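**Q** Next up, some structures in structure tokens.
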Structure P
Amino acid sequence: METKWEVFNQIKNKEYSLKLKSFLDDEYSHYTVYPPRNLMFNAFNLLSPSELKVVIIGQDPYHEPNQAMGLSFSVPDGVMLPPSLINIYKEIEQEFNIKMKNNGDLTYLAKQGCLLLNSVLSVRAHQPLSHNIKEYKLFIADILDYIDTLEQPIVFMLWGNNAKQYLKYIHNKNRLILTSVHPSPLSANRGGWFGNNHFKKANEYLSKNNIKEINWNNN
């Protein structure tokens, strides 16, 4: 694929990459798989490594029709907001005293330098984590190793245990690492999500390093 991310050229002939491509060819041929294949790498297509400011790691794509669009936590405009995204918006509203629009498309964040990365990039319809295979783990490890070589300050937002397992790939000192429970109602309602101030803290860190802040408001 054509990409601004040199890492894809570095890994395309690795054994796991070839196995992953073969697996996906078969899955997309025989099953309904989300997101549409042309959107699998949407998170990377919307920004270049030099533009990267924030990394948010989700789990796997939404597994119901018309939801997954290749960006973690994001759904197309007009689709009902998923529970986790509702809680993300509530936290943004609380931190900045604003009212978010009822639009779950997070492309506006990607275009500002947020890599909305799922740790698994595809899923069979109605079967969460059905593509949770080792090849994706190797892929994400290579992506995060590559991000670790980038010199600019970057914020990592790691929500929930699945995301926190990627802490071991962050060694660059030019990073702000923010962790909390997952924004899903099951976790968030027990405490540890609301009031974490991750979005304000990210902007404070970017501003301190003379980088333009993220406008988290989707209006």
Structure Q
Amino acid sequence: MAYKILGISGSPVKKGNVDTFLGSIMEMALEKGLETETINLSQMEIKNCVHCNFCLSKQKQGKYCSLEDDAQVLFEKIELADIIVLASPVYFMRTSGMMATFIDRLRVFIFGNIAGGKLRNKIGMSAGVSWLRHGGMETTHLSHLYAFYTLDMIPATVHSCISPMGASAVSSLHGEATFDPAIRIGINEDQAGMESARAHLSRALELASLINKDQQA
């Protein structure tokens, strides 16, 4: 069975460190035989959740939320995915604003009269890029992990790498906040970060296989 993995970038920088890191994860997934797709939130219109409670009782196929924007397209892609990767830069010790806005909109999968519970037992993987090795990485992962927990998803965690919470890369050399104008995509120099991505992806695939085996039993 070919599992589907959906990568969602919460970076406003096109083809920057986060997009490159997520792209590397998708390439690793392709090597493992997964079907891949990547979405950049910066290229979509995702409005803030207004807690109007439309999703509690008025959902219908093709419309899970009252707001008119690009979120429905993402909702449907997420439903079809087995593994969902949330990738973000570290902003003020947490995930980016656009990622936070998107996470808030996932409320439709908690209370929705149609979509409620549809993300249960899907595998969630967090990916983060920081300027400093320890500058907000794990709190960024926690932003994503709390979303996975709330949605009854299963987070992919690995103890034996940089952070047990998610794939973690730095954009400055060795994560020491040293700026080199000759290096635009610093994560390409971070081999430990790339290995953490590989480890968490392997764990995500392992979990997806276990869930699928259990569902077929």
Structure R
Amino acid sequence: MKKIGRLDRPDNFGSAKMFSNPLLERISRTHILVPITLFLGISSVSFYYALTTSIPLGLGVFFVFLGLFAFTFVEYLMHKHLFHMEPDTPLKDKVQYSMHGVHHDYPKDKDRLAMPPFVSAAYAAIFYLVFHLVMGEFALYFLPGFLLGYSLYLGVHYVVHAYQPPKNFFKVLWVNHAIHHYKDPTTSYGVSSPLWDYVFGTLPKKE
């Protein structure tokens, strides 16, 4: 797999200009609180409507946690197979760089640690449609858990890049993500949790 990002750069500060059109360049950037607020708002509305269904609350809460757990798996798969897909054609190379390669080149660019709001909203709509197709009304409980997981991922991803690692067990998230960015981008695909890296053997190799 081709390694993305400039691993030879000592600091990776700065920001890339992705579009010559100033409007497109502006909307390609977003503050981290925008998608988090959007996802939490959609989650609240979905949970409100979930309470109006005949689904027992206890079962509904189980589906909330199931959605949260499911997100960690989707996060891992998307990071490994979509964001780090093999750029073996010019189109794939452009798409991969726009989605994720630019983040590896400039990991300290806080305005590109999340997708723009319209992309985030489209994601939420697509996820709901898929969930509703698969599980019907249970999607109203599943979606809040899934989007809560997405919000936690965005929050963790932001603080990992914006702040120094804490002196507690959360430090492993900082260390793993730093290895992913600056040493070996073929490991540590889980950002909010190392669970699936344990399962699939993609944790950083101990030296």
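**Q** Assign the value 2.0, calculated as distance in nm of label points 7 Å out along Cα→Cβ at positions 165 and 197, to the correct structure from P, Q, R.
**A** Q
**Q** While we're looking at this one, here's another question. Matching task: 21 is the computed value of relative contact order in percent (Cα under 8 Å, 6 or more apart). Pick the structure from P, Q, R.
**A** Answer by label: Q.
**Q** Comparing distance in nm of label points 7 Å out along Cα→Cβ at positions 21 and 189 across P, Q, R, which is largest?
**A** Looking at the calculated values, the largest one is P.
**Q** Computing mean count of other Cβ atoms within 10 Å over residues 53-60 for each of P, Q, R, which one ends up highest?
**A** Max of mean count of other Cβ atoms within 10 Å over residues 53-60: P.
We did not get these values from a lab; they are worked out from the coordinates using the rules stated. The shown structure was predicted, so the numbers you read here are calculated from the model rather than taken from an experiment. Cβ atoms are built from the backbone, for glycine too; each structure is taken alone.
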